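Enquirer: So, here come the structures, one by one.
Only the coordinates and a few stated rules stand behind these numbers; no lab work does. Since the structure is predicted, the reported quantities are computational estimates derived from the model, not experimental observations. Cβ atoms are built from the backbone, for glycine too; each structure is taken alone.
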Structure 1
Amino acid sequence: MDKNAKIYVAGHRGMVGSAIIRRLQVAGYTNLLMRAHSELDLTRQLQVEQFLSAEKPDYVFLAAAKVGGINANNTYRGEFIYQNLMMESNIVNAAWLAGVKRILFLGSSCIYPRDCPQPICEEYLLSGSLEQTNEPYAIAKIAGIKLCENYNRQYGTQYVSVMPTNLYGPNDNYDLANSHVLPALIRKAHEAKLRGNPRFEVWGTGNPKREFLYVDDMADACVYLMEKEDVTDGLFNVGTGLDVTIRELAETVMDVVGFRGALVFDASKPDGTPRKLLNVNRMGELGWRSQTVLLEGISKTYSDFLNKFTA
């Protein structure tokens with residue numbers, strides 16, 4: 001990418017989008033295009049078409065999405081499938097109409113079957129049934145991948161898709177009703193510590209295994225791929241190649257936060273997919289590896305949480 005290229009980051013205020021902005025700025029990209037929801041509603045086709053037609057960016061990072069944890073995905077199922085389908089469809093089609101040749105679409109590792117072999121390779125997509133608690137979101141993300149793939153085939157565009165594992169880091173959502181597991185654990189452990197609670201309760205059995213990637217590493221992978229002009233299509237898993245149980249994750253969070261009480265699990269709550277570890281060989285073959293270990297990343301994320309909630 002030329003340092004003066006016009007780059008549109010959709011979803012720049014979210015955790016991933018803001019990390020991509022930070023990474024681009026560090027690399028010296030200055031012509032960055034951003035719009036808040038109040039300025040541009042990505043679910044409205046005409047607005048998106050008019051915006052991209054007028055601005056004509058050279059590159060698009062499609063990080064805009066409606067996201068959440070198990071509870072949010074399972075509760076707001078209609079909203080998750082509708083809003084994500086609309087945003088990705090509007091941006092991809094309007095970008096093509098505006099002559100944008102390069103898009104990086106951010107999917108999610110929940111696109112893969114619930115019980116597929118581990119670690120999960122990109123070719124396992126559509127090889128089995130999805131996890132029911134987040135099926136609407138997964139279907140929307142699969143549609144986005146196929147949208148990019150088939151625009152490439154029909155129109156000769158260069159739209160690439162990345163599948164991040166579970167992300168966390170600065171600018172995460174710490175709302176207990178809608179957040180993902182790691183920010184939820186940080187907030188619950190912090191509040192339990194402040195209140196002097198004797199116990200810290202976690203949803204599920206604690207047995208499922210998950211992989212976690214620090215969001216600035218994810219942003220680095222996204223920019224790395226876009227800078228490789230010879231990578232013109234395809235699907236790429238992005239992760240660490242390592243996973244931990246939810247119990248191990250909770251114990252690490254407790255250590256970082258400094259909560260000394262008991263850890264208990266509510267087995268009446270859903271566990272979700274038993275295990276989800278990505279095969280990251282494809283990114284490795286391109287020369288990219290994650291850099292931030294879990295303990296370091298959680299410590300940085302807890303600092304971000306304290307800045308938000310104790311400032």
Structure 2
Amino acid sequence: MVMQFKKAERKQAKLRLGLTGPSGSGKTYSALLLAFELGQRVAVIDTENSSAALYAHLGEFESLELEAPYSPERFIEAIKTAEKAGFDVLIIDSLTHEWSGPGGCLEINELIAQTKFKGNTWSAWSETTPRHRKLLDTIVSSPMHIIVTLRSKTETVQGEGRKIIKLGMKSEQRDGFEYELTVVLDLTHDGHFATATKDRTGIFADKDPAAVSAETGRKLLRWLNSGAAPAPQTQPEQAIISGPSPHQVVLFKRCESAILESEDLDDLSTKRERLADLLSQGKLTDGQVNELRQLIDARLSELVPSFEESPI
């Protein structure tokens with residue numbers, strides 16, 4: 001088969017949005033405002049002591065109260081349950097628990113280190129990372145719009161007139177998590193203003209910080225639906241027989257070689273981010289992307305020196 005370039009075309013997509021901020025910055029409220037504009041049936045995975053229920057007056061939604069342990073597998077099960085129920089939009093409030101909550105990845109890794117790797121927390125990530133990665137893959141490949149909230153570590157400073165201001169610092173999730181999202185909005189405690197720290201849509205480019213509103217949701221939905229309609233899905237029987245196309249096989253081999261040859265951590269992180277685009281454009285299959293992500297994880301483990309520290 002002869003290689004052939006064709007015009008790039010943005011397809012219609014499902015939203016992957018992150019809302020970060022300190023406690024009290026309006027993450028849950030903002031997530032619901034957006035969700036009601038994105039679809040008719042809204043679900044919330046609530047790990048915040050039923051905080052979403054406080055906003056039941058905003059519109060109709062269904063909630064699943066998820067309790068500890070907050071392992072990646074429990075979040076995956078909850079997401080799959082929402083998919084089977086036919087929801088249009090899912091809010092995960094908050095995904096921070098999967099990382100630093102009771103029974104989350106940090107605790108899981110510490111337990112694995114103590115029981116299997118003689119206390120070597122770095123080596124333990126070889127088992128913890130694939131479990132975390134599977135959750136991210138589940139979010140990326142979901143047929144629903146997904147909004148996740150993330151707690152930020154908070155710093156308190158004194159503003160003008162000795163007013164005390166809470167500032168959201170780094171979000172509590174694994175480094176690089178934002179690569180998987182379409183948009184990341186950082187919310188402030190004072191005024192609930194949102195600033196885009198990542199934006200693939202261009203909606204928030206060169207815009208001053210502003211509060212999230214229903215209109216924000218409508219703008220996002222217009223952008224998501226403005227791409228070309230996705231190609232009809234292949235029947236399962238046909239997909240099994242045909243497998244990846246020749247173009248996908250060639251590109252997969254090129255990506256595989258590039259990953260194996262790379263010795264730069266930043267370059268490998270960039271390649272991981274690019275995989276989401278290749279999947280959405282149909283240039284690689286789900287299986288190929290998952291295999292390449294696992295290869296990048298393995299390559300990163302080879303390149304990073306083994307020492308007694310967590311990679312956070």
Structure 3
Amino acid sequence: MHSQPDALAMLPSWRLGPTRDAIVEFLGASSAIDPADRVAVFDNDGTLWCEKPAYPQLAFFLHELGAAVKANPALAERAEYAALLRRDDAAVAALGIGRVALALAELFEGIDPRAFSELSYQFIHQGTHPTLGRPFAGTVYQPMLELLDALRAHGFATFIVSGGGTEFVRAISSSLYGIAPEGVVGTLIGYEFRNEGGAPSLVRTASLTGEANEGAAKVVHIQQHLGRRPVFAAGNSVGDREMIEWAMAASGPTLGLLVDHDDAEREFAYVSVAGTFESDENIVDIAQREGWAVASIRNDWAQVFPA
């Protein structure tokens with residue numbers, strides 16, 4: 001019989017406390033879970049990497065918008081782009097997140113999906129975070145990388161279930177997290193198949209396929225795209241609530257984990273909220289009431305980012 005991996009040794013960046021204890025206990029109990037049911041899902045923004053002062057995908061879109069405006073100054077007059085270029089949050093809110101997001105998607109309308117992936121990959125690996133002074137690729141959370149490895153060592157299949165664009169996250173999921181592109185469930189952009197002169201091609205459109213991947217949509221999309229129910233789920237905002245509840249309600253050992261951003265010194269201190277809907281209740285209060293493990297960045301993480 002094979003011995004269990006040493007879960008404690010695999011989590012050096014996690015400080016002693018009830019959250020690390022809950023993770024170690026869950027990993028120890030995972031031998032009782034059928035290997036086919038060892039499924040772990042993670043939100044991305046604010047859970048696996050830093051999402052402040054703006055989502056990395058938004059930073060990428062703004063970078064590409066700047067390049068597009070430089071090539072065609074008339075674009076700056078469009079209301080959605082003008083609000084973004086002015087960093088006018090009130091104007092963006094008035095226009096609506098959905099409208100602004102679709103306007104940004106139009107910047108990539110008609111391009112090959114591989115070209116979009118290459119642009120995304122280059123930006124994340126070469127671009128610098130505006131306040132942390134490190135590459136965007138270096139803003140992943142070291143404790144969560146350790147947790148991903150520990151879960152895989154215990155036979156878990158690991159997936160990303162993000163509100164971000166599927167193709168954007170797929171472009172960096174393997175290099176940053178060791179998760180294959182097909183292991184990413186996100187908000188889906190539409191595609192158009194073309195065949196011109198006998199040469200088939202696929203290009204991006206500016207429309208979404210289905211709804212934004214937040215809230216209850218995450219649970220639906222997990223079933224539609226993965227076909228497997230998780231027994232572990234990690235998130236950081238109310239947009240992850242239903243996904244964590246779904247995992248926690250599975251049979252056998254389960255664990256829900258919430259990342260609490262309470263460290264202004266090493267990262268940011270803020271209350272995590274959903275991007276596409278509002279909630280009257282703080283997600284940390286929900287987590288504590290529901291019995292999820294809460295990872296305080298300030299108290300539970302000895303190291304936040306990779307050295």
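Enquirer: Assign the value 21, 47, 28, 3, calculated as P(r) over Cα pairs in 10 Å bins from 0, in percent, for residues 129-176 alone, to the correct structure from 1, 2, 3.
Expert: 3
Enquirer: Match the computed value 167 of volume of the Cα convex hull per residue in Å³ to one of the structures 1, 2, 3, and report its label.
Expert: Derived from 2, not from the others.
Enquirer: Sticking with this one: Computing FRET efficiency 1/(1 + (r/R0)^6) of positions 17 and 209 (r between Cβ atoms, R0 = 30 Å, to 0.05) gives 0.10 for which of 1, 2, 3? Each step should come with its number before you reach the end.
Expert: Numbers: 1: 0.60; 2: 0.95; 3: 0.10.
It traces back to 3.
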